[in-house]
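These are the structures, in structure tokens.
Coordinate-derived values only; no laboratory data. Nothing here was measured: the structure is a model prediction, and the numbers come from that model. Cβ atoms are built from the backbone, for glycine too; each structure is taken alone.
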Structure 1
Amino acid sequence: MRAAWYRRTGPADEVIEFGDLPQETLGRLQPDDVEVRLHASGVNPADVKRRAGWGGATMDHDMVIPHADGAGTVTAVGDAVPDALIGQRVWLHNAQGGYGEAGRAFGTAAETIRLPARHVFPLPDKLGFAEGACLGIPALTAYHAVFADGPVSGKTVLITGAAGAVGHFAAQFAIAGGARVIATVSSEEKAAHVAATGVEDILFRHSEDIAERVMQLTGGEGVDRIVEVDFGANLDATRRILKPAAVIAAYSSTAVPEPTLPYYAFAFRGATLRFIQGFLLSPDVIEAAIALIDDLSARDHLQVAIAARMPLERIAEAHRLVESGAAIGNVVVDIG
């Protein structure tokens, strides 16, 4: 099978290999497993961080086929899985496991994957394989960030970095849930991208005082919830815009990974700080997210933004593009 892999962490061009591997590399199909012939593999920031050894991460396996998300067709099932799944179009979530655990060595950057059936979901009819490969980490993380603390109907939700993969889905989900959405972006091009989802209040983080503008837009009341892409970097603005009992759902803090928390600024507002980990979602959350994804897709209300598609042999280039932060939308590797 055609695949890409690495045997050590480091820069993409130096460590990623591409070629043919024996399908036996994947091991035997276990009773609860499905085998999927992959057609597309999504490239997420978590994937490139793992490959780069971000934060001092080391190899848990002698060889890793990267990527947690993908889409394809079920070609075989284990003894405990219904045969009816064979031939179904599916999308995959969390093919490798989360941070802080060894997880699985073999992800979606290959023609074939074998993984537990609980990580595989029917692909909506109106979505292609490339779109399906973008749903795992981005869409499920976005859903949990928006709805983890209950409905958002009638609430004001600030989404920072709304042009990113998670933020773009979060904006759509919050609007679908009846929220007023305020979004931050870094360029006019990204503003247009976010506006296409229906967001009307879009702020430019490099040229505007975000806290001041949010308070203007909300008549001095602030926001009920924040879907936060960079908690530490945005902490000063966050403390100034919280309504009483507001929730900050933070799914990353890359720029400032060890922020100093101004305890009383949050405590006096009765705020909740929720850490969102897309690899650790309960079955109930995943089921609810899938229901919303399926509903929006069926009604042609789901936008899956793809910034670039590249063949598997250009996987290192795909990693560099994700690392650069320049992509507006998801980056997908086509398996063929």
Structure 2
Amino acid sequence: MSDLGSMRVLLTGAAGFIGSNLAMSLLRGGHTVVGIDNLSYGRPENLVGIMGHERFTFVQGDVCDPSVLKGIGADVVVHLASQKIPRYTNSYRTIEENQVMSTNVIQHCLLTGARLVFASTSDVYGKNPKIPFTEESDLVLGSTKVKRWAYAASKIFSEHKLIATGEEKGLNYTIMRFFGSYGPNQNLTWWGGPQSVFIEKALFNEPIELHGDGAQTRTFTYIDDTVQGIMRCIEDEQASREIFNIASDPRQEISISDLARSIWRLIRPQDDAPLITYIPYESFGGGYEDVQRRVPDITKIRTMLGFEPAFDLQEGLERTIAWQRAQYPNR
């Protein structure tokens, strides 16, 4: 797959879910990794398997502070560190920190000549009703008074800044839009996505809380497939100055309600019916809006980079449940 040889990779958000899995894959691929994380969401436990590896260096620091990046040379910077959707909190940190971090890594790449591989999100497609989403689809967000859109807006801003800096100053970049990654090392709160919380509730025989009516759909991507897509973006020269959806097969689309029921059946097959409660969007404050369908078109990454998802939702959930069950020794 690689046409660029062994590289030195600077990875932000290295102790997080995607970052820790990617770091392991990079090391297996013969690359050298410098990982940065402030451990606000990432966990040191995620890196236990690679701490002490001769080609891995960990730096505890915040990418909002540009001095953290100073003096770290790399061929590629993979920028995963991010604030996410402000579901229960103020949107200020999401807007401010995502902008500051993207600015800092862009400046670092301009100074060092590194290529920037940037983690964006499928959330940028927003309310666009035209399914599936291609990389050229319109990005349709709701009102700026709805704080839920702060995350997508911050990523759209960063995408524009990367592209504009490429045109103005020669920045070499790749933009990746992730679709619902899940799997081992995922955050066990809502930060990690609905599947994390649903699995925990089922393991503890507690009601699964569905936001809205649960009819909204997503296309979830097992972490190994997400990492495969990132590796192809890092290692293939054709990824330069391109945008790619990284996702599972679009036929894996599932409603959040069906996801909850599937997880419950896998964990508690003896039960007649899952325990489910419904949480109205009004309870989040800020006029919360949800995306009704999120379905990727992965034709571009398939044809240009040879990406092919290997895991269907059933197998991915089984593996994820096994990992998450081990996080609760008494369950």
Mean count of other Cβ atoms within 10 Å over residues 114-121 from the coordinates reads 23.0; which among 1, 2: 2
For distance in nm of label points 7 Å out along Cα→Cβ at positions 50 and 82, which of the structures 1, 2 scores highest? 1
Tell me which structure, out of 1, 2, gives 23.1 once mean count of other Cβ atoms within 10 Å over residues 42-49 is calculated. 1
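Hey, helix-only ellipticity at 222 nm (-39500 (n - 2.57) for each DSSP H run of 4 or more, over all residues; to 500) derived from one of 1, 2 reads -10500; which structure?
The read-out comes from structure 2.
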